[in-house]
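Rule-based calculations on the coordinates, nothing more; no lab input. These numbers were taken from a predicted model, which means no experiment stands behind them. Cβ atoms are built from the backbone, for glycine too; each structure is taken alone.
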Structure P
Amino acid sequence: MKTIKFTCLILPVMLALGSIFVQSCSSEDHLIPDPTFDISLKNDITLGNILVDGTGNSLYFFEKDVEGKSLCSGGCTNVWPIFFSENIKSAPGIGASLFGTITREDGKKQTTYKGWPLYRFAQDVKAGDVKGDNKNGFFAAKPDYSVFFASKGAGRYLVDAFGKTLYTFANDQDDISNCKDGCAAVWPAFFVEPPVVPSPLKTSDFYKITRVDSKQQVTFNKKPVYFFSKDLVRGDVKGTDANAKFTVLSF
C-alpha cells in the first residue's frame with residue numbers, strides 16, 4: 001500500500017534583474033481591497049488565501065456553527081459582528097454559488113459560505129488584520145478548507161469543508177484501511193488533495209494512501225479517515241451509534 005506525504009514546494013526563479021522565490025503554499029502578504037466586490041481574496045503570508053470583505057476586513061468561521069446556524073449571539077456578536085450582504089458580488093477565484101443566507105434567531109440575516117456563517121472580528125483594527133484566527137473557536141475563513149473543526153457539547157472533532165463528520169476505524173493499522181467491500185459502502189473513504197486545514201492543524205499530519213481497492217484515502221496521524229453514509233446533513237454524528245468501532249475524529 002503506497003503512502004505519500006503532502007508537501008509544499010518552494011521553487012527558485014532566477015531573473016535577469018535579480019532573484020525571486022515563488023512559493024506554492026503561500027506568498028508575500030498582500031491586499032488590495034476592492035470595494036466593487038462584497039468579498040475578495042487576501043493572501044496572508046502565514047494562513048494562505050482567506051476571505052475578506054470589500055474594505056479588506058478579514059472574515060471568520062465559528063466551529064460551533066457546524067450545523068449551519070449561528071451559535072454566536074448576544075454579547076458574542078459585539079466581539080464577532082455578523083457579516084451580511086444581500087446580493088453577494090465575489091471576486092474571481094471564489095465560488096459564488098457557495099454563498100448563502102440564513103435568518104438568525106435574533107431575526108437578522110447572515111451570509112454563509114459553504115454553509116458556515118461569516119463574521120468579522122472587532123479587534124481587527126485595519127484591513128488585513130487576522131487577530132481573530134484560532135481565538136475562542138473562530139478561524140480565518142479560508143475558501144478552500146478541506147478539513148475544519150466542529151464543536152458540539154464538550155468535544156471538538158474534525159469535519160470536511162461542508163460540515164460532514166469524519167471518523168476513524170479501530171480495526172485499521174497505521175496507513176492501512178481494513179474497511180473493505182460492504183464496510184466501504186457504508187463507510188466511504190475520505191479523500192482530498194492537498195489538505196487545507198485550520199491553523200492549529202499541520203498539513204504534515206495528513207497523508208494519502210492507496211487502498212487495496214485502488215481508491216485513495218486521506219490519513220490523519222496514520223489513521224485512515226472515513227465518512228458515514230447515513231450522516232445526511234451537516235452536523236450529523238450518527239456513526240458513533242451505528243458501529244462502536246468507528247469513532248469521531250477528535251482533536
Structure Q
Amino acid sequence: MTQRAPALLSFTNAGLTRGTTLVFDGLTLHLNERRIGLIGDNGAGKSSLFRLACGLDAPQTGSVTVQGEEAFRINTRKPNCVGMMFQNPDDQIIFPTVEEELALGLTATGTPRRDAIGQARSFLDTRGLQDWADRSVNSLSQGQRQHVCWLAILLSSPSLVLLDEPFASLDLPSQALLHEDMARVPQPIIVSTHLLEHLHDFDRVVWLDKGRVRADGRPAAVCAAYRADVRQRIADRTATVS
C-alpha cells in the first residue's frame with residue numbers, strides 16, 4: 001500500500017494559551033490546497049495560526065506540522081521552508097537597504113553574502129526596480145516596505161507562503177498587482193485578509209471564530225456566511241441600543 005504524503009500544513013488537537021487568553025483549544029485543520037484564504041474578526045486567531053505555522057510559537061498541546069515536520073523546529077531543519085509576510089513590515093525588516101533585506105533569505109540557506117546581494121540586484125532588475133537596490137528602507141512608504149517583504153519571499157522561494165493582511169497598507173493599484181503576483185507564484189499560499197474580494201478565485205476559505213473553525217469550504221459560500229453573520233450582529237447590536 002502506498003503511504004499517503006503528509007499534509008502541507010496540519011494542526012492536530014493544537015492548543016495555545018497566551019498569557020491568560022486561550023487562543024486555540026484542540027484545533028484540528030489540514031491544509032493542502034494551492035490557494036487558501038483565512039478570514040474572521042480581529043482576535044479570531046488568524047495571526048496566531050500563522051505564528052504556529054512558521055514556528056514562532058509552539059503549541060502547548062497537540063501538534064502543528066509542515067510537510068510532516070514539527071513547525072516549531074522547521075526553521076532549524078529546513079530554513080526558508082515557510083515564508084511569512086507580517087501584517088506590519090516594520091516587524092519584519094531587519095536590514096537598512098532593500099538589497100540587503102532581499103539577500104537575507106538567500107544567506108540563511110548558505111549563499112555567500114556577495115552572491116546573495118548580486119542575486120537580489122538581478123531580481124530587482126527583472127521587476128523594473130533596479131533603483132531600489134541601495135535605497136534605505138526608511139525612505140520607502142508603508143506600502144513600499146510591504147512590497148519589499150513580498151519581494152524577499154519571492155526571491156527566497158519557500159515551500160509555503162503565509163501572508164498576514166498583505167493588502168492592508170496597499171492602494172488599489174498595488175492590491176491588484178499583488179493579487180496578480182500571487183496567482184503566478186507556484187508555491188501554496190495562505191492569505192489572512194479582511195478584503196474578501198481577493199479570495200473569490202481561491203481554492204478554499206477557512207473562517208475562524210474565537211479560535212475555532214466556524215466554516216470551511218468554497219470561497220463564495222464561506223465568505224457569504226461570514227458577511228451574513230456580520231450583518232446580523234450589527235443588526236442585533238443596533239436593536240439592543242435602540
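So percent of Cα pairs over 20 Å apart, for residues 78-221 alone, computed for just one structure, reads 58; which one of P, Q is that? The read-out was computed on structure P. A value of 19 for relative contact order in percent (Cα under 8 Å, 6 or more apart), calculated from one of P, Q, originates in structure P. Please state which of the structures P, Q yields 1.7 when distance in nm of label points 7 Å out along Cα→Cβ at positions 70 and 94 is computed from it. Of the structures listed, the value fits P. Across the set P, Q, mean count of other Cβ atoms within 10 Å over residues 54-61 reaches its highest value in structure P. Assuming -11500 is helix-only ellipticity at 222 nm (-39500 (n - 2.57) for each DSSP H run of 4 or more, over all residues; to 500) as calculated from a single structure, say which of P, Q it is. Checking each candidate, the match is Q. Comparison across structures P, Q (criterion: mean count of other Cβ atoms within 10 Å over residues 102-109) gives the highest value for Q.
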